[in-house]
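Derivation of every value follows stated rules applied to the coordinates shown; laboratory data play no part. Given the structure is predicted, the values throughout are model-derived calculations rather than measurements. Cβ atoms are built from the backbone, for glycine too; each structure is taken alone.
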Structure 1
Amino acid sequence: MKRYILLALSVCQSLVVLAAEAPRKSTDANLFGHVVDRETHEHIPYASVAVVGTAFGTTTDASGHYFLKNLPVGELTLEVRALGYASGRMTVALERGETRELNFEVAQSGISMDEVVVSASRSETLRREAPALVSVLDAGLFERANASCLAQGLSFQPGVRVEDDCQNCGFTQVRINGLDGHYSQILVDSHPVFSSLTGVYGLEQIPANMIERVEVLRGGGSALYGSSAIGGTINIITREPTRSSAQLSHTLTSLGGSNSYDNNTMLNASIVSESGRAGISVFGQSRHRSGYDHDGDGFTELPVISSQSVGMRSFFRTGAYSRITAQYHHIDEYRRGGDLLKQPPHEAFVAEQTDHAIDGGSLSFDISSADRSNHFNAYASFQNTARKSYYGSKQDLDAYGTTHDLTLAAGMQYVHAFRKLLFMPSELTLGTEYSYDDLSDRSIGYDIRTDQTVHIVGAYLQNEWKTRKWSLLIGGRLDKHSLVDHAIFSPRANVRFNPSESVNLRVSYAGGYRAPQAFDEDMHIAIVGGKRVRIRLADDLKEERSHSVSLSADLYHTFGRVQTNLLVEGFYTRLDDVFALRDIEDTADGGKIKERYNGSGAAVRGLNAEGRAVFTRWFELQAGVTWQRSRYVEPEYWSEDKTVPPVRRMFRTPDLYGYFTASLKPLRNFTADVTGTCTGEMLVQHMAGSGVERDVAVTTPAFCDVNLRLAYDLRVYKEITLQLYGGVQNLFNAYQKDFDKGVDRDSGYIYGPSLPRSWFIGAKVSF
């Protein structure tokens, strides 16, 4: 393992040295100018101005002006991007010692057609020209939804739903296109460092102010990202410094009108050098949420959370066409649910307590040729997680445990653009990736040990023939997983047709797999009816395979001054050798053991639809809906009581769900945002305990979770702005009304909104 890591790092270091030693004589070739609104001719502050294909870029200042110096000589293309405006490009020829003025006029556009994404092909490309459909959640949406963490903002995309699965610990997972969280690959800056352990609570542990944007690639992605990228891929892009700035905010939330509160403080700051050659952004978050008992039985429906996070992302431009990027974050989180929260966990009747210390980071190097026909990237990343835990009931002294998980990943990628290959211009991508995961779990009192080391060596290759109208992509990935005897091949094929810039049509096929290893649910020991449940893997467990097909139409049209976007996507996924659970035995400590084995196949089919309309700069509306069916080929038994009938319908997968967002800005300084999610009926397991005498599959009622946020901006001094905001989450209090009660409750019988009706107020200072 070490030799692969060292090899990747040495290659990266060598390229850095070569780039650093490349001649960087001052060209004294400079560009300056301004960026203005085409209609009003008002200057636009903080618009990004980049030299396409190079590492040069800056932002306009508060007056809407920019300055770029010591640029490469020759013909350069500059691109301007600003929030609420269409992108603009201009080409200019520069000579050594020449300083020229280049001014931009950009048109207002509430709906961007030229977003840049990386998740579709592992290379930056315009969203409308990407071979696969990618949805983007920006930092502004997390703010409008009053999200303090990743989990609270993910649901505002078609096909995506976040749910709470445990009253004791608040375990959340994301479902994409009708498949649960174990079928989704989560990346940080395109790197696979989310392990089986961090996947348990990771959605809540990633602070919202760490996120620049989130890219969601629905459907199979194993051809690019390896194991578990079946239902979809979530790529978390961390905040990158673009200009010198700072923000400080604090939010106070009252949970359910009770004496339980959620206090959240967030800090962001960025510094970029005057030359634009280097920059660093830092973030920090401190959060404390009290435990919340909704039904007064003394047992929490929301656990205590106390967390602190710090991190940074920086870049250094080593040359005109090369740069180094580094990212690091540290997260401490304590969480406790059950009863008697102020007592040691072994004095409680039910306690689920975890104490996490997470360190993660990455180092990457990018270099391109001057003509942009060649691009090379090398990266190394890690995440180290240490956890102390207690999962026990009825004052069990032996339920303490410790877990340690180290994830390493390293890879290299080369992209070459052909002017013409056979019948069309093309882009060849080839890369290799190595990942290592070492998991060690100890249940101290019961002397139960789980040790798992996973090595994955992968190589991928794809070629995309592309023009502005057409693209054909064919590729695949070959993985050798240490827990699988044979190599696993995952193919992909994509066709895109854009008859115009406003019409984007796609058809895609992708194969995927899910490896037989310890998954997140295995590291979360559920407590059902006061019993500890542990899961083991069957000796003959095979990998789970998938085949996914999707067709989509992404349409843009302007009706007078109203800009609209309509997305329609049909999808079908077939699963073979689906992982299932069966009861094996009761243990001497009063718990039970379940075994994961290969059950029958399954099929998921459905339709995503999303519409967006920008009526004026002051009002926009967006909504999405998903209809889907997730069914096993054969009925699957899920209860140890064999009189309980098996089911074909997958649990916790509603056939109908969706979201909506609306933003109203009647005044320049005042904004009202309404966001919400709606979930239709679904099938949920209700295990025997205090709520029911025997295991039963319950059809839950439909519900909607609606949030309201009001904000007012005050100019305090020059470039200092104070924002005061407040609102309510779960406005109509659509909270679950039939929770189990007491020590023998089924803590997994939870299905509604994550919060009861909760009021919040806050303030944010921006520099």
Structure 2
Amino acid sequence: MKRAALVSLLLLGSAAAAAALTADEQMRFADGIYLRGFYETAVTEYLALLRDHPDSEHAPAALYRTGECYRQMGNPTGAERFYKQLAAQHPQSDQAPRAELRRAELAIAADRPDEAAALLNALLTGTPAPDVAAAASYYLGYSRLRAGDETGAAAAYERMLAEHKDSPYAAYAALDLAALRAKDKGNADEMEGWFEQALAAAATPAAKAEALFRWGDWAYRQERYAQAADLLQQLLVEFPGERRARDARLAAAWSLYYLDRAPEALAFAEKLEQDAADAETAASGVYLQANCLRKMNRDGEALAKYEAVARDYAGSRFAGRAAYEIMVTRFKRGDYEQALVVAPAQPEAGQEADVLWMRAECERELGRLDAARGRYEALAKEHPKSPQAAPALLRLGEMARVAGRLDDAAAWFRRAAEDYPKNEAAGEALKASALARLRAGDARGALADWDALLARKLDAEAAAEARLQKALTLIELKKTKDALATLEEAAQGAQAARAQYWRGVLLADGEKWADAERALRASLAAAPDAQTAALARLRLAVVLQRLDRMDEAVDQIEPLLDQPELVADNPALVEWAVRRRFDQGQYERTARAAEALAQNAREASWRQIGWHWAGASQTQLGNDQAATGFYEKAVAEKAQTREGAESQLLLAGLDLQAGRAASAAERYAAAAEAAAGDDAAGLRARAYFGLGEAAEAAGQADKAARHFLSVAVLYDDPEWAPHSLFRAGRLYDGLGKQKERDSAWRELRSRYPESSFAQQVEARAP
């Protein structure tokens, strides 16, 4: 709407402004209107220029553009009037030849080919611009063809192609020439040349589609089915909406038959049967349908069609083939017993190896391994040049591998590679041989297989994979230097991540920490698969620990917490991350890591540690209820860890605060038992102190004093021992046991004179 309004405003003022515009300005203004597609208005502006500036250098262009406006508006008469005026008034202008070309085009469109030819011949006697000359040459040939002058048309087309081979019209000229030569059965090389030239010169989708169809149709008629299918299928893929697509589909039917293009061919095969003029053609149509259906995995329908051919067209050349295909179809359906039953005893020439292969496959699928093995061996021996020979050796290798006969498996695989080096499966055979040798403990033999594989022409990805596997084999052989060199070569494409990971492993094993870090970061930067990424992060975390970059190390561990297997396999590393985050005061991140450890660890001790730290984190976050739940989970694990003891102590303290002295005592006793390591003396001291508090809370003063004394006697703990001596003395004082009181406090003043408890006792002394 904005654009339309703008143009309207411009036009409203154009008449008044025209006199004020220079010729250049008027031409630019008119061209602007023309280029926007407002042809009627553009005519007005061009005529204004011709009226106001008749002697302007722009006059020829204005006349030509006026003609173009009328042509665009569907007014050939108006267009021709201005083209003629241009030629008459400005015959030497650059636009004059173009105007004459337009007049010729209009004459052809009006079915006046002789008039068009006269205009074009006159035009070509001059020196028009190359594009004009090319178009005129083509239209001259076309006008002669429209007039029935095939000789003149051919001469014009040949001249056009000789002088303007890069013109957009070259494709149509070449196609028209090919059509003319086809009438007198021109030789194949000449025909191919015209079609190739046409396709190469095609400058528009319509031209390319026309070239593909005419070439494909000719190839089909010459029984060049592969070529025809390629050309016609290319047309159908690239230009499905072009007018030639329908004809191409019809012409492609038999070509697709020979190429087994089932989805495209099926519809044509059905029509072929319906429209057949004789039984042989009908049989071929039914047979083609069956083949298509089989390829489309519609085996039931295919089988019915094959049986129809064998039954209804027994005298046709397709009957024997149908019998063979019945076996193929039953085999493909997995009806192995029936496939063996219907297998031809004397297959047609060329089908012997196929039948033997299917027999072997059926026996294998039915579990008759000895019979299958015999047929595979017979196939390899009797039909060594058949396409099935190499697959038969691979099957023998695979059967040996599954049976655990790894040396035999490697031998069969290696034979497949050596006997059929050009077979597409040769590379896979060498790979399978290498892997079998590795499993058999023959790393040196595997290395030879990898080298043989790398000696083949492999694509970049396959070569990188082979180098990676070779490097892993070298690692098995403890040839670290060679392995590192091979891994550098393998660090390409899809294998870059894995290769760099193994470089990092080897460099870390050699304590080359900085180099290991670079390799592992390169692995992570190479978009690794999830497993490789996780392993690289784990290894990088260890390397960063060695480099004393602990915060970076823990950053590598956290992304792995949602991978249960990795957590289960690396509990110590996860626990280290838990402690690191706790020490940093990052309690929410601590809780996440701790819960991951507790939920996924295989051993009860690690689960107990995880639940404890989950509780400790929630305690720090002020979530006491959640913390208590995690501590309860920790002590429920059947393990004896420092963290389990800590959890018991914390729960005991909560029980004591809540007035549950008996429960507290049980937990303190459990904590003392759990704190079994040499480094847990402090925990046991706390536990025995807690037993004293629980006994005191229960009104068992003597028992409480005994527990307090046990702390001082058993553990020279600077925190708990002085407190325990003080509490024991106070209890004895309350019981009236002055001797015991004095003994406890005397020991307190002697062992811990600087403690606050000793000072309290000193203050109470007379």
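Can you tell which of 1, 2 yields -1500 when helix-only ellipticity at 222 nm (-39500 (n - 2.57) for each DSSP H run of 4 or more, over all residues; to 500) is derived from it?
Working: 1: -1500; 2: -24500.
Source structure: 1.
When you work out distance in nm of label points 7 Å out along Cα→Cβ at positions 267 and 291 for each of the structures 1, 2, which one comes out largest? Walk me through the numbers on the way to the answer.
Details: 1: 3.1; 2: 2.0.
For this comparison of distance in nm of label points 7 Å out along Cα→Cβ at positions 267 and 291, the top structure is 1.
Assuming 31.2 is mean projected area of the Cα convex hull in nm² as calculated from a single structure, say which of 1, 2 it is.
Values: 1: 31.2; 2: 62.7.
It must be structure 1, since only it matches.
The value 11 for relative contact order in percent (Cα under 8 Å, 6 or more apart) was derived from one model only; which of 1, 2 is it? Don't skip to the answer; put the middle values down first.
On the way: 1: 11; 2: 3.
Source structure: 1.
Supply the structure label, taken from 1, 2, corresponding to mean projected area of the Cα convex hull in nm², for residues 59-226 alone with the calculated value 12.6.
So the calculation was done on 1.
Comparing mean count of other Cβ atoms within 10 Å over residues 251-258 across structures 1, 2, which is largest?
Numbers: 1: 17.1; 2: 22.1.
Structure 2 comes out on top.
Taking distance in nm of label points 7 Å out along Cα→Cβ at positions 131 and 339 for each of 1, 2, which is largest?
Working: 1: 5.7; 2: 6.3.
With respect to distance in nm of label points 7 Å out along Cα→Cβ at positions 131 and 339, the highest-scoring structure among 1, 2 is 2.
For distance in nm of label points 7 Å out along Cα→Cβ at positions 27 and 75, which of 1, 2 scores largest?
2
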